[in-house]
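Peer 1: Okay, got some structures for you below.
Derivation of every value follows stated rules applied to the coordinates shown; laboratory data play no part. As the structure is a computational prediction, the values presented were derived from the model and not from experiment. Cβ atoms are built from the backbone, for glycine too; each structure is taken alone.
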Structure P
Amino acid sequence: MAKVMEKYSKERLSKMSPKEYRSILRRSEWSGVTSTEPWPCAGYAQTNLAIVPEEYAFEFLLFCNRNPRPCPVLDVTDPGDPHPKFLDPEADLRTDLPKYRVFKDGEITDEPTDIIKYWRDDLVSFLLGCSCTFVQALKAANVPFRRYGAYPTKIPCTPAGRFHGHLVVSVRAFYNSHDAVRAVQISSRHLLFHGPPIHIGDPADIGIENLGKPDSFNPNRPVVEPPKTGEIVMCWGCGVTPQMVAMESKIPFMITHRVAHMFIADRLIEELAIL
């Protein structure tokens, strides 16, 4: 597998169309992350994924409606239909992500490269906006920043039915107020991809005490130096929130993307931005 993946360099992946990208995923020829530069299919929207049984799909939709900043809904499939009709009707959500996570009773039980064996006729798929989309817009506007990754917070989500838990945020540090203001302006154009930050300032205020260090939530997180004097830290709602909620709520069965292994839609970033 390693040799097969080597032929798809990041540079080659970044120039692919979503259709070409899907084809290599379906052949199990690449299972790498979609959230590092250069991005696969640069310029196209990335989304998070959450799949639940129809029995509690309305509860999850209500949860997303009540918590739009971490869970902005871009597309919802019919029960048993793996094809997202709005974002990419040719895509197959059972095979077209690099890696998935399977949750049972709140525990991660598998991280496969496809979910064919888990698919059922009652499953409903939700595609949720991902901040990797507006980050590409930040890069295009030459707004520099340092990325810290995703962190759970002490901010409770608004519950819906069996879904309850705490907000997860993605954290970035900006070098000066000009860059921070530009980041707010640009991300505000992308409400379907979390919109503007939900917190600006000391991350400890929302329960993040370990910024830049591995923790139990993400033990493989690389160490990043703490923010320097004058840098501005900002936190955005994150599409990993449903995974935290699945664990805290002990949801009987749920499938998501693996962190940093998102779905890439056949829609350009600017198609989905606010004009």
Structure Q
Amino acid sequence: MAKPLLLAKPLLLGHHKIFADLRKLAKEGKLAHGYLLYGPPQVGKRTFAVAFARFLEGAAEEPERTLSDALVLLPGVNGSLGIDEARAARRFLTQAPFQSSRRTLIIAQADNLTDEAQNALLKITEEPPASALILLALSDPESLRPTLQSRFQKIYFPPLAAAEIAGWLAQEKACPPAQTEKIAKWSLGRPGLAWQMCTDAGLRADLKSADKFLKAKPGERKALAKEMAAEEDFKLDRLLDALLIVGAQTRRQDIGFWHSVLELRRKNSYFNLNPRLQLNALAAQLE
């Protein structure tokens, strides 16, 4: 899904050293044609990419200005980035920039590029237009083919300090002041997750369920699993994600917990599993 219009000025939270380094390269005319921006989900990679595009186009201080030389591509309704997105990327990059020195293509969640799209993107990067700048934001560079990885310079985006996220939440006033420090701590250094915890009632409910599930006494967890799985809106993947967030605070040293939940999360991503049976099995493993 192409998003050619970038209206709002993104708030660059953290990663200021990376921004300064790229800005220096841009001013010296030494930018590479492409970078892999990788790190944990919701750590600010796409926001960073949009902020840098605004800098290149001279719109850093103009939040209402629509960019003419930047394009954001996101996964479609099927969760993937396919050949249609790759074709949109080629069309965009072959045009000359209007106001910027670069045509900046931002591919968010690039872990979801299909093989066909990766092949198409590889052909683009083999002979990129001189004005092209391609920024791939993703969690794991290894999700891309080695030949495609080799065409980009890699930049790691680490989790942010809890104090920085707490200060940001307090400024945004999206969270009750009494909760900002706890949410910042539980966000695992990911400001996007912190914001979601403030504004998404569904996620807060999932976290509450996960906490209850982990605190259940031996022998009670199976009954609780049955009760949870019977709920009409139950989603196993959401509960597993919530378990990982809560577990990072309460089960950090429990290797068995991490192995069980991560393995089930991996299987649930690839196979059509029965949620009730899998949650029951997880409850038994955690006894």
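Peer 1: Taking FRET efficiency 1/(1 + (r/R0)^6) of positions 44 and 220 (r between Cβ atoms, R0 = 25 Å, to 0.05) as the quantity of interest, name the structure among P, Q where it is greatest. Each step should come with its number before you reach the end.
Peer 2: On the way: P: 0.40; Q: 0.05.
Greatest value across P, Q: structure P.
Peer 1: Let me ask something else. Which structure, out of P, Q, was helix-only ellipticity at 222 nm (-39500 (n - 2.57) for each DSSP H run of 4 or more, over all residues; to 500) derived from, given a value of -6000?
Peer 2: Going label by label, the one that fits is P.
Peer 1: Quick check: 17.1, 53 is what I get for Rg and Dmax of the Cα atoms in Å, for residues 36-195 alone, calculated from one of P, Q. Which structure matches?
Peer 2: Numbers: P: 16.7, 51; Q: 17.1, 53.
For Rg and Dmax of the Cα atoms in Å, for residues 36-195 alone, the value 17.1, 53 is produced by structure Q.
Peer 1: Starting from the value 13.1: which structure in P, Q was mean count of other Cβ atoms within 10 Å over residues 116-123 calculated from?
Peer 2: Matching structure: P.
Peer 1: Let me ask something else. Which one of P, Q has distance in nm of label points 7 Å out along Cα→Cβ at positions 92 and 260, as calculated from the coordinates, equal to 2.8? Don't jump to the answer; show the numbers that get you there.
Peer 2: Values: P: 2.8; Q: 4.4.
Attributed to the structure labelled P.
Peer 1: 13.5 is what came out when mean projected area of the Cα convex hull in nm² was calculated for one structure; which of P, Q is it?
Peer 2: Values: P: 13.5; Q: 16.2.
Of the structures listed, the value fits P.
Peer 1: As an exercise: FRET efficiency 1/(1 + (r/R0)^6) of positions 60 and 76 (r between Cβ atoms, R0 = 30 Å, to 0.05), calculated from one structure in P, Q, equals 1.00. Which structure is it? Walk me through the numbers before you get to the answer.
Peer 2: On the way: P: 1.00; Q: 0.50.
It must be structure P, since only it matches.
Peer 1: A further question on this structure: If you work out relative contact order in percent (Cα under 8 Å, 6 or more apart) for P, Q, which one comes out largest? Walk me through the numbers before you get to the answer.
Peer 2: Working: P: 28; Q: 18.
Top value of relative contact order in percent (Cα under 8 Å, 6 or more apart), among P, Q, belongs to structure P.
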